[in-house]
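The structures come next, written out as structure tokens.
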Structure 1
Amino acid sequence: MKHLKFFKDIRKTNVDIAGGKGASLGEMTHLFGGQVNNNPIPNGFVILSDAFDRFVEETHLKEEIEARLAEVDPENTNTVDKASNVIRDVIHDVPMPEDLTKEILQAFDELFSNTPSDSPLIGGELNNQFVAVRSSATAEDGDVASWAGELETYLNTTRENVVERVKNCWSSLFTPRAIFYRHEKGLIDAYVSVAVVIQQMIQSHVSGITFTVHPVTEDPDQMIIEAAYGLGEAIVGGLVTPDSYIVHKSDMSIFDINVGHQTRKLMKTPKDKIIKTVNKKFVKDEDGANEWIEIGGEGEKQKLTGKQIIEVAEVCKKIEDHYGFPCDIEWAMDDKGKIFITQSRPITTLKADK
């Protein structure tokens, strides 16, 4: 496939074509032994940055984008919003090239073709095939600027709407927030490209984030794990209050447990409850794929057992040891207790001398 690569064919050196997320997922796939059923990295592929570059060139959008960005005054939010709306609408309205659409759908089908029907990756139903679609900027986690958290992710995406989600990820390079970020980093005149990660979706019972070095104490032996019920976007976006566990890496002992007060969780919406909405092109849950569920007293319980905390810590330490630097790792755990890793990036907030 000309514009796609599966994780097994990507390494950490491929940030220029796969972006930060894509390169990291490829590297971790190799770390844990390639594409095998026991690999904690859910299988997936990356739509390489040259697909976006080609789309922009062939549709003559490059000139439009440059002209609109040139009109932006970062001190005037109206100019930012106007540029964002125009660019995103144009990207949305221009059809995806037919051959690229064919490649994406072919790769989507291949992604699930060898997955057992009882796998947690497809919810036990052959027709229940969902992916997470994540933007992966080629400048992400780089030395000049980190785009982590600036671009969009779409959970529980189906084959039917995966192509449109790819275009939405491309256009998220031009959200108001991303345009402000360009100005802040001196990139308003620079050409920034974006890859898109397509990864089998984990319907997580518990999800979380691990910082392999505690970002507050900066003690290199302290790892902090945050955990909450439901899909990981809720905790990544700061929309729920998670548990936090501190683990000593030297002997894998639990130093501290703090149980968070969680009142709701984000989950995939059952098919019979999905309600289509209109005129909301860029809302992440525009098709009702995910919903908030009130959880009452369940949210007062500790989200991971002591054994599970150590299991998460051991997997995350293996990733840190492989990279040789402190990592910010997103993970998910299904209702059977199996751990999956969905993302890893360097921690960029530690002091230089640490």
Structure 2
Amino acid sequence: MDFAFSEEQSELRGFARSFLASRYDDVSLASFADSGGDPSVWANLASMGWLDAELTFLDQAVLFEETGYRPLPAPFFSTVALAVPALDSSTAKGVASGSLKATLAWAEPGRPQSLLDPVGTSVSEGRLSGTKVLVPDGASADLFVVVAESGLYAVDAGDAVVTPRETLDGTRRVADVDFSAAPARALATGEEARALLGRIRDRAYAALALEGVGVAQRALDLLVAYAKEREQFGRPIGVYQAVSHKASNVYVRLQEARSLAYWAAWCVSEDDEMARQACLAAKAFAGETAVFACEEAIQGHGGIGFTWEHVLHRYYKRAQWLAAFDGPARNQRAEVAAFLLD
């Protein structure tokens, strides 16, 4: 595959990085994470065109990577990657205008948590009943795309009872959501819904892999910058192998993760037949790479890296969230193995 981002996508990357860096420096990022997010940024995202339906997935790929490099404390992933693919055009326009935030609700208590696992939520005469747990950005969503036994349904947040939950990553929180005979509008049913949910999972995995690449790149940049300025025995610590090898190991794994993430993004954008395998491989490897990069960066910083005041733990928490989403990497690797061997 001969692949490169276009000039316009490169310009979008530069603008996104500049915007996120100016709004979420290390101090403000900590403040937003501890306070539950940045509600006011949603209008900015809409005005900048980040929520437009006309964006291809490769356009969005640039944004997902940059919102990993500077974690975005807003429901961008849950809306754009999880919910929008299931919405009709009129509802998607509400997202593009900035008037609507949405998310996907699938996991249920006492059941397997994977996106494609069976669920017990029922729908009768246009009314949906059931409980969903671990709903990404559930407390800030205006609309839920709910996975039920018979398909995917749209339910307004005002017709549900939402209970926010504490999470490891304060920039991406979850909630439990109870539906009791809530008015529900069918989005897809039967086999159509099953196929749509599979495409949503591919899209989510690719987006998370791209975020993981952004997280790992930021951890590496922080490690390299510190290794250049911190001195021991009159020399920058980067000249010592114990530190330089950490940086080089992260760099190598990061390039592998980036290659897989870009492959997955291209496959999703082109609806390629290898999309499922590419997204599984990218999510598994990039999630673990993000965790590895943060751990190496924390170790490379020494004592300061373990403090609450340093920003690295914010990235480490996002990396843990990415790696754990929809099951650990071994689950995705098992599916890849099935593709290759069965």
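Every number here is computed from the coordinates shown, using simple stated rules; none is lab data. This structure is a prediction, so every number in the text was calculated from the model and none was measured. Cβ atoms are built from the backbone, for glycine too; each structure is taken alone.
For which of the structures 1, 2 does the calculation of Cα extents along the principal axes in Å return 75, 47, 42?
2
Suppose you compute helix-only ellipticity at 222 nm (-39500 (n - 2.57) for each DSSP H run of 4 or more, over all residues; to 500) for every structure in 1, 2: which one lands on -10000? Each step should come with its number before you reach the end.
Numbers: 1: -10000; 2: -17500.
It traces back to 1.
Given a value of 13.9 for mean count of other Cβ atoms within 10 Å over residues 7-14, calculated from one of 1, 2, which structure does it belong to?
On the way: 1: 18.6; 2: 13.9.
Comparing all candidates, it corresponds to 2.
Quick one: mean count of other Cβ atoms within 10 Å over residues 23-30 came out at 16.4 when computed from one of 1, 2, so which one is it?
The read-out comes from structure 2.
Rank structures 1, 2 by FRET efficiency 1/(1 + (r/R0)^6) of positions 111 and 303 (r between Cβ atoms, R0 = 25 Å, to 0.05) and report only the one at the top, that is, the highest.
Numbers: 1: 0.30; 2: 0.05.
Once FRET efficiency 1/(1 + (r/R0)^6) of positions 111 and 303 (r between Cβ atoms, R0 = 25 Å, to 0.05) is worked out for each structure, 1 has the highest.
To test your reading of the models, identify which of 1, 2 gives 49, 32, 25 for Cα extents along the principal axes in Å, for residues 175-262 alone when calculated.
So the calculation was done on 1.
Please compute volume of the Cα convex hull per residue in Å³, for residues 55-94 alone for structures 1, 2 and give me the label with the greatest value. Please report the intermediate quantities before stating the final value.
Details: 1: 46; 2: 66.
Once volume of the Cα convex hull per residue in Å³, for residues 55-94 alone is tallied for 1, 2, the winner is 2.
Ranked on FRET efficiency 1/(1 + (r/R0)^6) of positions 71 and 255 (r between Cβ atoms, R0 = 25 Å, to 0.05), which label among 1, 2 comes first with the largest value?
2
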